[in-house]
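The structures come next, written out as structure tokens.
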Structure 1
């Protein structure tokens, strides 16, 4: 089963929840612990909780067009086909803008003079290796200054293949933009981590829209709960979102997480609670 752990906003404790879920499942299935993908390639931090040994590494990127001016007739067909305006023809000059290119290859395929070829352009790296409790761990790291995270996430998902029957946990970036959509795409369940505040509720509503557009069932985990917050419970009831787990607003948890501990490390009894949560997710039609 593939579970994506996401949140409409940053700072909700999403990565702590994802790591705690992985450790909880690994404790009862040491023969096949989960595969954990840190898909927050712009700021990966799951390694702070799971302490992987990153023994494999590979560069990733896109194939970017380059133009042979000696062959180019400046017909402009390459610019016409490019949806992202990554190539332009100005008089007797063809310009390529690598930062806008999505590597679709249309310009290369349709050039009548075969004046366009593709060269690899590095965007980041992929790393993987064993982590705590035998968890299989992989992550992407976007190079500083690169504008597009989606190609790195897409290649991470292909590179880190799961075994038959293995649970896959994808730790998504915060927000609801394209990197989140790419992370969530293909998942079987979306666990939305939120907090009982007006900002948390607002951004949860955006994340629920993403789940609806992708037709992925979703449930909610409420973190830092400090007493009743009726608007959040009303929203979940209205949208048929099960509240799968509630984590209290507690100093010991905050201090432990700040030191790189997971919730199951701070309060071991949460191991059973996370496993019960997983059983609820797995049993849903």
Structure 2
């Protein structure tokens, strides 16, 4: 049993490492962000389709639900475009440092969609995160546009996470991802056609090296990571999984520093601001979990 649990924890951190590596691939792939995401989604659709057929899972869903999947897929597509756009406007470290604010946006969006009260503690954590962002802005003004785009990407990530929460409760997560990729790809294809960047398919064709990285991005970083995360969540609590995933920026920034060297070397103010954000993001679920266990313990005593 202990060996099985250890294997599950190792799988979880492998997933987080893979998620952090998506940013590295975003810098290695020379395609513009829009085309990069189009090819990623197209390859991910093929991968999910093969997986669904292999598992003999039905791809039939009600039309109403299908429209919801497509809608969330458009948000995911925009999130990825802004995420990779931020990397190309700044670098991996800046993008991931700001992207860590996804937890902040999620904490404010969730009460809005689920009609819950905004937690005062969450507001305080949010203010600390804003202080960290202020430091990054102050010391990295040359990357101001990249920071803003990354923050918008983090907001979109929080938005589709909250929207997906309702969908996952009733439908297969792989099935959801499959149709979300289709919705996102359709939206990007329309935009590419209207903007004159191609007719449905992008006019820019990826090089062999870009194609290699795109295949890794679509299969390992999208399909494999997603299905493995679902498997891991069957054995671990949502709290444990969320806490580990919050380490994604840490893994990504460390990998970027060793892979890209000087281009990822930032000012001390950036690292201080990022540290404040990461400590807030990682500490947030820990304190919530501690308070929850205290309340449960006190109720048992009463």
Structure 3
């Protein structure tokens, strides 16, 4: 299999297929080893997945190994293909279509090939590579090939944390050997997960931003908005809100703005950004 093809499992189907389809279309192929038409269409699907370079992902479900999934989707014959976009099934068919018709099917659903990374501007390539949903799928596939590779478990835990799949991420972190469990990236991910738990009942970002717009000195709204941004991975926006809170009222709740900024500095990965905001905080102390 290539980078854009993976085996879908019942226990991770929601994360790997349904949630991933909210970012990238996922074509689910229900098949079996004994199915001759499946062996005809399977290589064509994998070829297209590679050619489309992440324009869609191909999730393969072996109906003999994943009978519960097959039953859930009421699969009556194979091969059966289902296309998921935005977390929902949008189309499908039960036939070993030729390549031309497969291409037409993809085109009909506005699925286009992505440029090869070598042809892309560096910043775009980095954005594609950083997509945590794609990373989760890639790393699950890699772990299926090497289930005892602790380094892969660490990377998968980090990717899961980035997609807010916190319970599974923490389980992976807890199972790491001591040398990897002490990795600075794990400490930062744990800090973000702890922060997410603390603000899980906070109002949405849009509500907090509106509250600040109507009352710029709403200190609690600044606090919650800054923390919400940090949880969402918007580090600079989060630091900016906490710095503004520090500027407005550094003594709020017994010096909480300073404590929150220091906590944020310890969980943000961008060291240059952290140094920049440390200097800004220091300038406000003068």
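Just so you know, all these numbers are worked out from the coordinates, no wet-lab data involved. Only a predicted model underlies this, so the values are computations on that prediction, with no experimental measurement involved. Cβ atoms are built from the backbone, for glycine too; each structure is taken alone.
Could you figure out which one of 1, 2, 3 the value 28 for relative contact order in percent (Cα under 8 Å, 6 or more apart) was computed from? Among 1, 2, 3, the structure yielding 28 for relative contact order in percent (Cα under 8 Å, 6 or more apart) is 1.
Each of 1, 2, 3 could give distance in nm of label points 7 Å out along Cα→Cβ at positions 67 and 91, but the derived value 3.4 comes from 3. Here helix-only ellipticity at 222 nm (-39500 (n - 2.57) for each DSSP H run of 4 or more, over all residues; to 500) was calculated and came to -17000; which of the structures 1, 2, 3 was it taken from? Only one of 1, 2, 3 returns -17000 for helix-only ellipticity at 222 nm (-39500 (n - 2.57) for each DSSP H run of 4 or more, over all residues; to 500), namely 3. Suppose you compute Rg/Rh (Cα atoms, Kirkwood Rh), for residues 43-154 alone for every structure in 1, 2, 3: which one lands on 1.09? Clearly, the read-out refers to 2. Here Cα Rg over 2.2 N^0.38 Å is compared for structures 1, 2, 3. The highest value is that of 3.
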